[in-house]
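Laboratory data are not the source of any read-out in this text; all were calculated from the coordinates shown. Every value quoted in this text rests on a predicted model; they were computed, and no experiment measured them. Cβ atoms are built from the backbone, for glycine too; each structure is taken alone.
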Structure P
């Protein structure tokens, strides 16, 4: 798991979001990975099949080797997402706003965005965050 976090820190095109009982790893707004706890054996990998073409991705991340195998697939996963027909650039722009707002050192925003595509009952928010005075 640490390798995935480190990859996310060094690759500014990736965004890791914590959900209820799982995490998502996003690239240009597309979910590259949904990682859920899997019994006591590790973490279950869920990826849209159209993104995994030509890749051997472990179904469970249970140790350093399986996690490293997944991390090695990230560049090809990213390329595969670019082959998917895009309906809208909205989700890509949302991720770009999060990156620019939260992680660019010269940005002086007083807001920290914590999630995108957030839904509460029938209400839908593209971005959600909190005000953090500087």
Structure Q
């Protein structure tokens, strides 16, 4: 909220709720999930209001936006350098990795192709350990 005030934005009730939901979330959430209020733990919001507030928060660098599946993007609080994600195609589990955790993969891609890969906006899709066993 301090970042908003410093940038000259007022902290409206919907903005406060969006931030509360993001702080309480264990994984990135879609705007629809945020609007639903974490299963009733916070008040429900209009999804268009959520998108407006998320856009403002993203512009200020408070929130990051990632695409983890074929649907809408998901949002999380920006907590330092961008995280990288793995997504299970079977169960939908999203695993957040610390920045740089995929450095060996990134280096291998660069060696093979000369391409410098980023995995923060679009994650790596595959099958998680639990689903691979099953």
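Side notes on the structure shown:
- Among P, Q, structure where distance in nm of label points 7 Å out along Cα→Cβ at positions 24 and 40 as derived comes to 3.1: P
- When mean count of other Cβ atoms within 10 Å over residues 16-23 is worked out for each of P, Q, structure Q gives the greatest result.
- For the structures shown (P, Q), distance in nm of label points 7 Å out along Cα→Cβ at positions 8 and 112 is largest in Q.
- Computed -12000 for helix-only ellipticity at 222 nm (-39500 (n - 2.57) for each DSSP H run of 4 or more, over all residues; to 500) - originating structure among P, Q: Q
- Answer label among P, Q for the case where P(r) over Cα pairs in 10 Å bins from 0, in percent, calculated from the coordinates, equals 12, 37, 32, 15, 5, 0: Q
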